[in-house]
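Chemist: Structures are listed in the sections that come next.
What follows is calculated from the coordinates using simple rules that are stated; it is not laboratory data. Small disclaimer: the values here were computed from a predicted structure and weren't measured. Cβ atoms are built from the backbone, for glycine too; each structure is taken alone.
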Structure 1
Amino acid sequence: MVIGAGQAGLSTGYHLRRSGHRPETGYVMLDGPRNPGGAWQFRWPTLRMATVHGVHDLPGFPLGPVDDAEPAAKVVPEYFAAYEKRFELPVHRPVSVRAVRPQDADPVGRLRVETDRGVWSARAVINATGTWTQPFWPSVPGQAVFRGRQLHTADYRGPEEFAGQRVVIVGGGTSALQLLGEISTVAETTWVTRRPPHFREGEFTQEHGRAAVERVDRAVRAGRPPSSVVSVTGLWLTPRLREMQAEGLLERLPMFDRLTETGPSWDDGRRVPADVILYATGFRAALDHLRPLRLRGRGGGIAVENTRVTSEPRVHLVGYGPSASTVGANRAGRFAVRDVNRFLARHPR
């Protein structure tokens, strides 16, 4: 069983089908949203194909040429829908997976997958639920007393609604900078980050990408929670970021100590009046449905070897840790299917 049908889930589904799995023999994919597209269908409308970080081709069926001016929330879901149809992937939606737990005491027996549309029994589960449904909100004193609006990147629909307002953008990642660039054209903006941003010159190469993946991979192998991409790679100075730098938009402030009724406040006496606080503070892996399996270690992470959960050979995580990228998700799907097939061969019905 595959849970999730975004980039990682579709890649996994492709490799399962290619290795001989068929719906009639119990191969099934469950997806939460009503429509294909994974998290891409929920991206803000102003995110264009020209400004996305990259959409890697799914295996066996390239995306092909696209109009850079088209919204990513339109192009990518259409691509994913065509992919599902081309390879006849058995995606059931909308299905909300509530819990995965052992069906009995056998450590290599079946898993019970409980959903809002019934219960499935699975010999192995490949989890590809991503992060979009788990936005991370930092806890800040005074959040309840602030009279303005507070929202997360997941709720952002475009800059127009902030016209003429004072907007504080919290976060040091690429999404925060994208939103800062958009909103600054219609509103007064303040950029706040927990750590000083690390801007890097030059081109982001394959070597940089491999080094970043290796660092995240070491963390998840050790059972530590995966780091954010920016904490590993830094922020690469694109032409747009250079423009923003020249305009003074990248003069950040440290994270505020509290919120008051009228805006952020720091212990040194600094105050910034604000109408909106926008948290571009990232997401966490959506794994609550796996909680009954007790996969997390003391540090809160899940120890993963390639994609296999070290403590639970029936469960694989794709799109988690080092595979939380479009190209990484493709590789992870292939590795997960290879290892699941080996597990099924060792433990036949």
Structure 2
Amino acid sequence: MPNALRSEVARLTNVSLEAAFGELNSVQEALTSISAADRLRIAICVAPYCGDQTLVDEFGSELDAIAGNGSYAAILDESAWVNNFSARRISLFEHAIEMAVDPTSTGEAAIIALREAGHSEAAIVAASQVTSFVAYFGRLRRVAELLNVSSAAVAPQLIPYSETSEQKFGHPRQEYPLMDWRGFVIGIPAFSEDVRTDQAKGASDYYSVLRHEEGFLGVRTELYDTIMTGEGQLERAEREFIALATSLETGCEFCATVHGRRHFFLSKDTISSPRLKHLGIAGLESSRERALAGFASAMATSPSSVEAGHLEALKVHGLDDGQILDAAAVSAMFSWANRLMLTLGEGISQN
């Protein structure tokens, strides 16, 4: 991780990397979840969609080290999966790819199919966490790589304001109404009262699902809290705005609702979040917000969609490397959170 990344974010990202692929945290997890080798296989399936071949090769080297030479080659050759893996394991690999590429295409039917294929609730959660973590990690690496390359001759990707006819939008509380969230995966109730930074409606159900891997949940929660509410280089309102822009692009209505409301609560801005929802990035009146939302939108689409011009646009608006990496960490975290929310359950309107 680059030096300009907040030290605690870098530390917890590395801890999350170890938690995603290292030893399981309890005997129960070891009995019901998936092996470290299959976690690496899932990472190798989804890492190509980060556009980072070096990352794919790093996971491959780890896989060969723990599962034997040739293991990396076997998972790379999708046409030969039927010769190397059971239909049960292939179903998990295919689900991970679908989740990485288009999480809105997954849903309850996909979870039921995995269950019918013989996967435990814990295995489904583990595969989802690994897939989502790689989405986060690959995006953060992409921005770090771009910052390490000279971009003096790169033109900033400035998004012009698009004049629109006078439109009336609701207050952010109306545009982003409270929602519940229900899991497709059977959750595990807390044995003691949980204290969470995230007090969003439906969060308790979400945490009960992720509790199938309690150790990874703890690490991820600490990383999330550090990125979103810790002492950072971007103001918290802008972090919420980036979370909103990422979630709108990914298509996670639940996350958009939560963070659209939080952006208003912190900024008292009643204009920007409704305009982003209805008019898109070009409808934002602030050029700084257009640059932030353009960057977040590219991050949400895929790491390879993020170009040096997006970073130059942020620099034009006064962001330094540390602030850009703060923005990247927020958007990358919501590429993680959106995938979990969309894959393991669904947002439900309270109306």
Structure 3
Amino acid sequence: MKVRAVALLSGGLDSSLAVRLLQDQGVEIKALHFYTGFCITEHKRRLGLRREDGQQYVNPALRAAAQLGVPIEIVDISKEYIHVLLNPKYGYGKNVNPCVDCRIMMLRKAKEIMEKEGYQFVVTGEVLGQRPMSQTYQRLMLIEEEADLKGLVLRPLSAKLLPPTIPEKLGWVDRERLLGIRGRGRKVQIELAKRYGLEYQQPAGGCCYLTDETYAFRFKEALSVEGKITEDDLVLFSVGRHLRLPSGVKVIVARHEGEVNFLQGFRSRYSYARRLDGKGTFALIKGDPSEEDLQLIANIVARYSKREEAEVLIHLSDGREVVLRGVPAEDEFLDQIKIHHRAGVT
């Protein structure tokens, strides 16, 4: 009998090694990559940013699948994921990362594909004790039970520290050829990657910006001030400088050309401001600005557009347009209205 499994492939070090270890045992693998909309690398790619070596960012899972020689399916769960993010049954991690609920959702989806396409079990790159919220022994067991996959989730990197799975019991996989890695260190994985000649994304850790302090603070601040979080908010928290005017109106100011282009994609739904001559930054406006707010916004745009006086066009969501003379806002004022987090400012 041909042994076949679906594997959750993020494109990182651990998930790539998990696939490689089972390939060594002749298991046929199909990779699944779940698109939530919150991957840092994918976000940078959308913004048109480049790596330090000048290369473009590429989807790490596609790159890993090509390197491993396995077929891959990109599964878009971004719409459903929003409900998980806003209503996590098992709560958040240190920031706004619903890791347990996220993992349950992915495994449920993997189970559907496994059963529909005739695969026998699911493979993940999870390491016991690596992540404090979702990779304790109790949580790993809880997650697979909630996903209705008890005994069918094989974690090759930590298998020897976990109960034997059905694939091991039935002899589909040799448990002795699996590993017993525990904890946050990645020395063993890095050495194994060298042995296999595998390239992997650096840093070797996660790619989800829901674990980022700044993102989490913006999320919590918006919920506190506005009383709700929208789908747009979940995207916009990751972009630009965020400022809250004394009136409560929010201004999101692009920091570079990639963010200018990205924020312009929201022009049909929000008020916005830019220099009349098209130079400099672009600012998205969330809320209904007063006349006083409009002048403050013009001054903010002037400050972040070459720090010089300029005519600023403000297009309001009701279709009206206003042109004001923007005088660069003082840094002291901006420091007061920037949305801070405990480690610094946005």
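Chemist: When you work out mean count of other Cβ atoms within 10 Å over residues 6-13 for each of the structures 1, 2, 3, which one comes out largest?
Modeler: Going through 1, 2, 3 one by one, mean count of other Cβ atoms within 10 Å over residues 6-13 peaks for structure 1.
Chemist: For structures 1, 2, 3, calculate FRET efficiency 1/(1 + (r/R0)^6) of positions 142 and 270 (r between Cβ atoms, R0 = 35 Å, to 0.05) and state which one comes out highest.
Modeler: Between 1, 2, 3, the highest calculated value is found for 1.
Chemist: Now, a different point. For the read-out helix-only ellipticity at 222 nm (-39500 (n - 2.57) for each DSSP H run of 4 or more, over all residues; to 500), a value of -20000 was computed from one structure; give its label from 1, 2, 3.
Modeler: Derived from the structure labelled 2.
Chemist: Moving on. For which of 1, 2, 3 does mean projected area of the Cα convex hull in nm², for residues 134-189 alone, calculated from the coordinates, equal 4.0?
Modeler: Of the structures listed, the value fits 3.
Chemist: Among 1, 2, 3, considering only relative contact order in percent (Cα under 8 Å, 6 or more apart), which has the greatest calculated value?
Modeler: Max of relative contact order in percent (Cα under 8 Å, 6 or more apart): 2.
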